[in-house]
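What follows is a set of structures for review.
Every read-out reported here was derived from the displayed coordinates using simple, explicitly stated rules and does not represent laboratory data. No experiment lies behind these values; they were computed from the predicted model shown. Cβ atoms are built from the backbone, for glycine too; each structure is taken alone.
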Structure I
Amino acid sequence: MAARAEDSARARDGIRRFLASRREEQARFLAALVRIPSDNPPGDCHPHAEKTAALLEQLGFKVERYPVPEALVRENGMVSATNLVVRERFGEGPVIACNAHGDVVPPGLGWSTDPYGAEVRDGHMYGRGVAVSKSDFATYAYALLALRQSGARLRGCVELHFTYDEEAGGAIGPKRLIEERITKPDFAICAGFAYGVTTAHNGCLHLEVEVTGKSGHAADPEKGHDALEAAVAILSDLYAYRKALTATQSSVPGIGSPTLVVGLISGGINTNVVPDRVVFRLDRRIIPDENPADAERAITALVRESVRKMPGIRVNSRRILLARPFVRRPGQEHMVSAIARNAREVLGIEAKPHGVPLYTDARHYSETGVPTVLYGAGPRTLEEANGHRADERLKLDDLYKATEVVALSLFDLLEAQGTHAKLA
């Protein structure tokens, strides 16, 4: 028993020393990913996938490429996408998938540096996607590299799943990998931040509401049916409903209450014409405690009722997206325990399980019954990383330490002498 403990300690020390020796190389790996645009929209992500595959192959990994058929890509509002899978088999045992997405939101305005420059300043790397979530391409790749180089006796398999449609919902990324039986993981670790383990997150409903009336001349507006006036009534009721949602609080720490935002609106013909059509889209975040179908029914019923007494007005609601909440599942505790233990050792903090009000690709693994957590490089909050905002950044020390935590946690979960006991 003592010899086994010594072997384990020696392997863990080797993992840490290996990663410490590769820090500059890992930063260059991440910088190369940041410098290749992969904005979604428009979602022309195949070039980034090819660059990623080439970098992984330079590290000695065998990369499986799975181009998504063009028609399916177009259906999901993108131009091109290729899913990448790396499999490292250490022996019989559980399969642990590590997933991160390479598509990013467009940079927008307000940057103090080139969004694709990967500039390092005051210990932070700046660039679109550097924190969400190209960083975890580097986290997972180098964690697996360290595990392979350790020579430890392990049982099981680690898979890297690098996909490109999270910003469009994940249907042709992780979901496709699972549905096409390209992968069948027993556990999944998805892109996240270093100072806590995410075990639940919100779902999201996107609805498009079309309000239709009848045009008329502004000099004689009574002859028309004003779609904009009707839309205003609907919006007023939706905003009242939004206020009422704050009374509902999730039982999951970190989630809070459901939210509603109307993010897009368009309509009308001309300044001197009664509007005959107004279209708007809304985002309704669904907490893990809610039933998504009930949430959708409540909004569509409210919209209909808002204009029920308005003659000549028709309203139609169309679902654009339904991302179901990621909820806690049995089996998560094995990963939570391993990550928390190693975060305590490496970061000196208590990485507590919690929820977040976002929605991510993690739900696709969880929905098939796979115990899933979110953990990776990054700060405590999206705001600290400027995620989805100008000057997105990542503290490189967080990248290095999160990689250690992931590598050591994978080691603990797959160590030959304890595999079945730890993941039973």
Structure II
Amino acid sequence: MPGALSSFRICDFTGQLAGAGATKWLASFGAEIIRIEDPVREGRWDILRGTPPFIDDRRGIDLGGAFNNHNTDKLGITLNLRDEKAKEILAELVRVSDVVSENFAKGVLEKWGFGYDQLKAIKPDIVYVSNCGFGHVGPYSDFRTWGPIVQAVSGLTFSSGLPGLEPAGWGYSFMDHTGAYYMAMAIMLALLHRQKTGEGQWVDLACSESALTLHGPALLDWTINANPMRRDGSPHSNRNQWPPMAPHGIYPTLGNDEWVAIACRNESDWDALCSVIQRPWSTDKAFATLEDRLNHQDALDQHLSDWTKDQTKYEIETALQNVRVPVAAVLTPEERIDRDPATGSFGLWPTVQHREMGEVRVDGQPVHFSKTDWEMTHGAPCLSEHTMDVLTRVLGYSEEEVTQLTAEGVI
């Protein structure tokens, strides 16, 4: 059965994850994603092409695990856009596409002669979606960014940490993931508008602004109450302020670097937790009400840590699940992937077939549709893997013409 998006073709310049993650979503629902790369200049290949993780001892531009993960079920072609013939091919491809997508720095496509005005001249109803750190307008638009830079400028880095310690940040390319989700939504909304009106448009997305929208209550607290985020006792990433809860955090358990998450939302949760703890401190008047527990969180967390540290995270998880207290063992990635039956039954780690790597597991989609579900079967394209197919099938070139273009260095 054709995928839900099988009627759409996307001329795709996206890379890394902020862009490639967006078109991966669309590819998994059947959109034809034609990914364009440079045939000769390594700087114009996706940086993830030849970087770890690798599945074995082999190395090379077609063996990067992250690239494979972010580009499943896409077609890959190469165009040397320093050559006028390659630009003509790109123009032909734009004419038969619905979307041009990219996450270059500001102005790259304009320098190549394919800015939005030029794209409109080629195909008046084209949807052009750009995604860069600061967007294409405003005082920061010419600045270059990377994942941690966007997190820092947006304020996310500052928001993560424990009292008395430096900002902790949000891990590897947190904003690449969020930017990809916003970009996928933006592409779909622009296509929906085009279906209704026949109009294409330019969608200008900024990852830094996407990150800023995630602050929520912290922004309101400053706007309404003039409360700065970094004040006495704040931020404390293990504690919940909106709405207030206590205890609420990550606690040590038996073993090396083993932890459990516990959250008491209300008095019912607290009473249930105490029924399992059965320690004298749990009935102390200092912890009798939520207000009391909030006023004595340091002592409360220390008591709870003393209770959790002598048990395994799974023992605690089972005991508290039995009395319906929100709890979860803190799982490592390998535990989540290989030992947790939930992700296996949900199909979150499909196996795809890659031309060079063979069978490889990749990230699936955390959603299922009863009628038009996603599917992932093919790994990421090797460099120029589908150039012959796209130029002959989509654009009508003969195999002899494609061979000649290859000899000329056009593709």
Structure III
Amino acid sequence: MTTESALDTARAQLRRTVDLLKLSENEWLTLSTPRRILQVAVPLRKDNGNVEIYKGFRVQYSTTRGPSKGGVRYHPTIDLEETVALAMLMTWKCALANLPYGGAKGGIAVDPHTLSLSENERLTRRYTSEILPIIGPEKDIPAPDMGTDERNMAWMMDTYSVNAGFSVPGVVTGKPIVLGGSLGRTSATGDGVAIATMAALKSRGIDPKNARVAIQGFGKVGYWTAIALENFGLKIVAISDVQGGVTGFNSVADLWNHYKANGTLDAPGTERITNDELLEFDVDVLIPAALADAITDENATKIKAKIVVEGANAPTTSGGDRVLNDMGILVVPDILANAGGVVVSYFEWVQDNQNYFWSADEVKENLSSIMTRAINDVETMSAEKKVTWRDAALMIGVDRVAEAHRLRGLYP
């Protein structure tokens, strides 16, 4: 298993990109340094009356291209280094999609499954109050991430609005529809992964009709990716969650219905597989859509897929990436493949600020347009510079942020 941290990986990618772009050391220093880091203590009065203190974080990596944007993650292992790394990747992702945002990330080191509903609400509201001075529609716009959902965003929006004295729906995205959420936001990341998958198949000359796909992860990203790809005519042959995976199911919808009813993927007629076995499936497309570091230099040699589409954030280590490239496997990097979520978050923010809301068809059409443009930019850069899609995506994103820095200048 790799010992490389998420921040080590992100900084190594940035260093390589800066060198490829031939940027100066002054630009490297600016690009490799987060603008603002806030660590807070988040006290929670438990239902039994006891008080526990959790560590909370909010990192605003960049505000050069606009307000910072990024999710709020509830996970017991989250720490400051991981939060900085994810905020950095979010910066390049927003720039690659050409959104008027910088990158941010936040979260609390807590297992949300150990919290009651009322405890979750109190924790979310207290965390929001602790980071209140640095968030806002023109400053930093949080969104759901691992361990959080639209309910948490509703609490965050309400907490901010109560302190402002009026309703401010644009302070967060990923909200319920009735509170200013956008149609299409729930499935947005998965829809974007599916769009990227179709483009990668076309790039490799593979007919998408009945192309075989394995997906690691059956959460918000994996499920909606599977649904979208099945609608496109691809064959999903293996799906897993944290407990392992299955193959032999009739359809994603049937498997999901069983999963929701029984809490397990072991539907009648399916065959059980491990997560390691899923990675090694003989498929056209492998989509890691769960946790980071799923593909390493130790297991990458066993991957048989022709294309890897990164639905999760940082699912491939640097060593694993080198192995996949050496094997001639096309890797669609996370900052491109899973950008659909932040794109539709941007749509939600625009709609909230205008108080004018779009139809589901308008959201999907605009998402497809922005994703397709970003994919074409990456494919063109990759061909012109003879670099991988990951290098090309990072070069585009980093260069746009660097150019914005140059144009704005250094104050004072």
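When distance in nm of label points 7 Å out along Cα→Cβ at positions 303 and 327 is computed across structures I, II, III, the figure 2.5 traces back to I.
Out of I, II, III, which one gives 15.5 for mean count of other Cβ atoms within 10 Å over residues 87-94 as computed from the coordinates? Source structure for this number: I.
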